[in-house]
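Just so you know, all these numbers are worked out from the coordinates, no wet-lab data involved. The structure displayed is predicted, hence computed values, not measured ones. Cβ atoms are built from the backbone, for glycine too; each structure is taken alone.
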Structure 1
Amino acid sequence: MPSTFLGLNTAYTGLVAANASLNTTANNIANVDTEGYSRQQINQSAASAMRAFASYGCIGAGVDTLGAERIRDIFYDEKYWNNNSKYGEYEKKAYYADIIQVYLQDVRDTKAGDSTSVVEGFTTLFNKFHNSLESLATHTGDIDYARTSVSYGGNLSEYFNILYNNFQKMQTDVNDEIKIKVDQINSISQQLSTLNQQIRTIEINGTAVANELRDKRDLLIDQLSKVIDVNCEERIVYDEATGKDTGLRDYVVRIAGGQVLVDGKNYRQLECVPRERWQKENQNDVDGLYDICWKDTKQNAGISGKTVRGEMKGLFEMRDGNNNEAFNGIVRSMDTVDRTITVEVTDDYLKDMTKSTIPLTEGRISIGGKYYYYDSYEVQKLSNGECFYEFKLSDSYDRNPSFVPLDKVGQPVTIGDQINYQGISYYLEQMNEWVREYASIFNGIYNQEGATDYFGQDASKTIFFTGDKVMGGQFGLEVGRDAASYSSTDDGYFQLTAGNFNVSKKLEDDPRYMATHTVYTDGESKYDIIEDLIDLSTNINKMQFRGCSAESFLECLMGDSALNASSAENFTSVFSKIQESIQNDRLSISGVDNDEEAANMMKFQTAFGLAGKMISVLNQCYEQLILQTGV
């Protein structure tokens with residue numbers, strides 16, 4: 001027979017359950033605008049029935065209030081994190097692609113409404129240089145027109161110098177932002193570790209759930225997923241002695257293709273290690289580009305544009321993107337005495353010195369995942385189309401503790417990563433290619449056999465365009481762009497970059513040294529050289545840059561930048577909309593809805609009132625039973 005007071009206890013359990021539900025509803029309403037908060041509800045189940053040893057067998061004993069639990073669906077969380085990484089990647093690309101478009105504009109105002117702050121671009125300056133040559137061709141013997149042509153040639157070279165420096169400054173900015181993102185990852189990993197410990201402390205007895213702390217942890221993962229790709233797992237903790245489930249869970253966070261960042265209370269930190277001058281992988285890179293390493297092992301974390309997603313991918317691809325045109329080849333032979341490695345290359349862009357991007361001196365190559373450092377290299381192009389690079393390895397023990405093992409013959413060799421994106425490295429290479437090509441062909445016309453200057457002197461060994469050396473002076477550009485063999489230490493057109501491109505100082509000092517003609521006719525100078533130089537601007541048979549004439553340089557790069565910017569903006573918009581859709585799905589499950597909570601408030605208020613009424617009724621029954629029965 002059940003206890004006389006069973007009904008009172010049963011009603012009391014209902015009162016407790018309704019009260020807990022009302023309190024939870026109040027908490028939901030209070031956090032309706034709290035970022036990352038997940039709606040909570042009270043879990044309850046029918047209490048174990050009591051055997052009554054009567055005709056009705058068992059009788060209910062009320063309700064068990066199990067505790068508050070947040071409503072969350074990991075399926076939508078993972079979808080959100082994956083999409084957030086893609087959104088972060090293209091958002092960064094769109095931002096920097098817009099800056100590139102501004103840099104490449106032909107004419108722009110640096111200050112709104114200020115006509116004196118107009119910056120002239122390539123097309124304007126190139127046309128002025130071209131027009132000055134046309135004026136020179138029709139004003140024979142007038143030194144002022146030669147001076148004007150030299151001046152406009154200098155303006156054109158200065159444009160490339162400025163543009164090159166602007167792109168390098170942007171590369172520095174991107175590099176600095178990579179460090180900021182690494183610091184953000186480190187901060188989040190430390191916070192996740194702290195939250196894991198707090199959650200474990202609260203949930204260790206298996207009766208409580210740290211809902212608010214779990215919300216904070218998921219919010220941190222939301223933030224982390226935009227920076228870098230993330231994968232999370234809640235792993236069961238087993239008792240080492242019995243092998244049974246302890247009820248505890250270790251939260252594991254992996255980034256960058258599965259590398260553990262946080263494992264329970266343990267976390268790892270990343271660090272940015274700036275490359276030394278002799279660790280460059282691209283001739284045009286600024287000093288101090290960061291490689292990302294693990295602090296605990298000092299090993300490279302393998303974080304690059306090829307291995308990650310999120311904002312880090314967008315930043316790395318923008319910083320290092322080379323349109324898949326990094327150095328790659330196969331080791332064909334070694335000489336341990338001379339410390340040389342001969343590498344065969346097959347890609348056409350590696351056989352063309354105008355497209356060369358690898359450091360001329362003091363660079364590093366990768367063979368089998370290990371770096372080896374070289375001092376210089378030589379290039380041999382054979383008549384059958386084969387091309388070989390012979391790298392002279394550094395004899396510095398700090399850089400090369402040992403020579404390359406002989407079993408590496410036949411193994412692939414790389415310098416930098418093949419990154420399939422047109423980033424800053426790509427635009428710098430395109431500028432260098434045009435400068436080398438144009439300067440080579442221009443100088444070839446300018447110093448042709450019989451070239452004569454205003455003094456009537458032989459100018460066949462002079463050049464118009466050259467490059468400034470770092471230590472002072474200018475290059476003689478003795479090795480032509482079609483040379484079958486050359487050394488990286490030679491004075492050739494591969495030494496030219498958009499950053500050091502310039503007009504011969506000899507001509508700037510005295511334009512009378514400018515070569516204008518090859519012969520005299522009827523006592524007057526014939527400007528045949530100038531006419532050929534004028535024709536170079538538009539004649540595709542004399543110079544082709546990506547299938548276009550010399551004057552179409554800006555159109556080619558503007559086309560690239562416009563396509564990249566449009567693509568990045570479109571993908572940003574697409575992933576933003578997908579993100580909004582997924583977030584709405586998450587909120588439909590986890591979010592707090594005012595109308596729904598108002599309905600719950602009325603429902604639980606009614607349940608609380610009924611449970612209280614039941615207690616009141618039972619109280620009257622007990623009063624009748626105890627005080628009045630038998631009187």
Structure 2
Amino acid sequence: MPAGPHPPAPVHFDLNPPPSAVKSRQAESVMQRTILILLTGLGLLALPGTRAADRKFIELGWDIPDPAFLRQFGPEMEREGPFDGVIFRVTAQSDTGRPVTTQSGWDPTPWRKEWFQVAREDLRACRFTNYTQNFLLFNATPQFLDWADDEAWDALAGKIGICGWLAREGGAKGLAFDFEPYGENQWKFDPAKKRSFAETAALARRRGAQVIRRLAAEMPQAVVLALFLNSVVQHAGQAEAPVPVLIHDHYGLLPAFFNGMLDAAPPEMILVDGCENGYYLDSVEAYQRAALNMRSWSGPCIKLVAPESRAKYRQQVQAGFGFYLDMFVNEPGNQYYRPPLDGSRLKRLARNLNAARDAADEYVWIYGEQSRWWSGLAREQPWRAEALAHTVGKGRSWEEALPGITRTIAWVRDPVGAARAELARLQARNATTNLAVNGAFDRGPAQGATRPEGWNVWQDEKQATGTFTWDSQIGGGSGRASRVTRGCFLQWLPAAPHQIYVVQAKSRLSGAATSDLRVRWQTSEGNWVHEAEDRVFTFKAGPGDWLTAWGTVTVPAEAGRLVVLLNVHNQKTDADGCWFDDVEIYRLPALNFPRP
């Protein structure tokens with residue numbers, strides 16, 4: 001490996017903080033454990049074991065594609081949009097040539113499967129690599145269906161069955177339901193129908209079950225991503241008696257319909273409350289509170305679920321969030337406007353999207369109207385691009401409307417994945433420099449020394465019985481630790497706040513020895529800072545006998561040095577061997593916003 005610049009003269013590394021710092025860290029640890037217990041008990045934490053990369057970002061917008069577009073531009077879309085999948089629409093023609101679409105199918109006219117054969121073939125021909133979480137959109141528009149009209153609801157359920165068939169055949173994850181009535185309102189109780197609210201709600205529950213039963217017949221494992229469910233009427237769940245609130249609410253019958261959906265959902269089906277109200281949330285606390293309201297046994301959303309279904313709700317319903325990009329490009333005075341944070345609208349977007357990601361169980365759907373992600377839209381559907389041109393965003397790409405947005409979303413979605421992709425692109429252009437000094441350990445000790453050139457060492461003074469040497473026989477040169485109970489090879493390099501680095505290393509072990517790769521922080525003067533932001537990366541199976549650790553770090557405020565530690569533990573006998581090799585440190589271009 002090419003060596004980077006040599007550091008200044010070695011400095012003394014005291015890895016054991018003073019007693020005051022130990023007490024401070026112990027107090028901080030107790031506080032962190034207490035907060036963790038409280039958050040877990042309240043249901044504020046996301047599902048166990050989830051990481052940033054486990055969350056899925058789904059695109060939806062006025063640039064919504066159809067199967068033909070997905071087939072033609074799928075690989076291009078994956079390059080242009082930093083997502084895990086898209087919400088798409090399906091269009092077809094009836095026997096008489098009348099256009100039909102899943103964006104306007106909420107009416108009593110039945111569909112036939114054969115109308116959608118072309119769409120099916122297009123979906124089956126799509127070759128996505130990264131977009132594995134695609135959803136077929138079905139809107140609750142344009143007509144009101146009388147809750148007692150069996151024929152109308154059988155037709156609608158049949159359409160949902162066709163959509164489930166298309167989704168399954170096309171490898172989609174499931175259906176996305178937009179229950180907003182852009183035409184007649186299905187969900188507002190109408191006393192003029194001469195039925196009580198209780199009677200109407202019972203019918204609505206029956207219809208919800210009817211619809212999901214037809215979907216499950218085609219795709220029992222579907223994910224049903226509803227843009228909103230009970231979250232849209234959680235104010236009714238906060239009332240002492242929900243029914244009087246629901247009787248007059250715009251979405252008063254939606255909870256009953258959702259109860260029916262839950263009744264019929266098979267155990268393998270997931271229902272997502274996409275919480276479109278996420279558009280308006282503007283803090284970490286607001287997103288966590290919204291998630292609590294959707295998840296908690298005592299929350300307002302579960303209060304609107306039939307008591308006999310609440311356990312099933314907890315098992316099969318996820319909390320998701322809608323995220324409205326136009327908030328960050330609209331002008332002041334617009335009701336959908338988010339002002340800059342520390343002078344940057346992109347920073348505010350990143351802060352809020354991080355909060356949405358961390359609060360969601362799995363799905364965040366990212367919605368935009370006035371700009372577009374897909375360049376193929378202007379080439380293949382100029383009429384749609386022209387329509388967008390009259391908006392505030394003027395139909396520009398999102399990257400043009402808000403420079404840096406693509407990279408920002410990518411880093412929020414999956415920091416490790418984004419770092420890997422960026423490093424690979426830089427390496428393909430030979431535009432990287434390994435900043436580690438003698439990272440390949442191909443240079444041995446200087447005269448009079450035992451440790452490899454460029455590396456300092458440390459071990460616990462109470463158990464300082466081990467040695468750190470250079471082994472010329474392993475890996476073409478490697479750093480070797482012997483009989484070290486707790487210690488490390490280490491080196492530092494100058495760093496500035498908010499810079500991003502990728503660090504990686506290899507380790508080879510025998511016997512009972514263990515190792516890890518740690519990154520810590522110092523001021524420019526060599527004082528340890530931000531100990532709570534130490535990053536530890538585990539060595540995992542790699543090529544041959546070597547294990548590999550890889551990770552990305554962002555330099556915290558006030559830090560002036562990045563310190564890399566190759567830690568070794570538990571070497572009690574000569575059989576407990578530990579070697580290190582191929583340490584690489586790369587600096588990536590800084591983000592336009594400081595990472596939280």
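Below, the figures for the structure above:
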| item | result |
| --- | --- |
| If Rg and Dmax of the Cα atoms in Å, for residues 144-487 alone is computed and equals 28.0, 98, the structure in 1, 2 | 2 |
| With helix-only ellipticity at 222 nm (-39500 (n - 2.57) for each DSSP H run of 4 or more, over all residues; to 500) derived as -15000, matching label from 1, 2 | 1 |
| Of the structures 1, 2, the one that 3.5 was derived from, the read-out being distance in nm of label points 7 Å out along Cα→Cβ at positions 88 and 240 | 1 |
| At a computed 13 (relative contact order in percent (Cα under 8 Å, 6 or more apart)), which of 1, 2 | 2 |
| Origin of the derived value 30 (percent of Cα pairs over 45 Å apart; candidates 1, 2) | 2 |
| Which of 1, 2 yields 0.10 [FRET efficiency 1/(1 + (r/R0)^6) of positions 72 and 408 (r between Cβ atoms, R0 = 35 Å, to 0.05), calculated] | 1 |
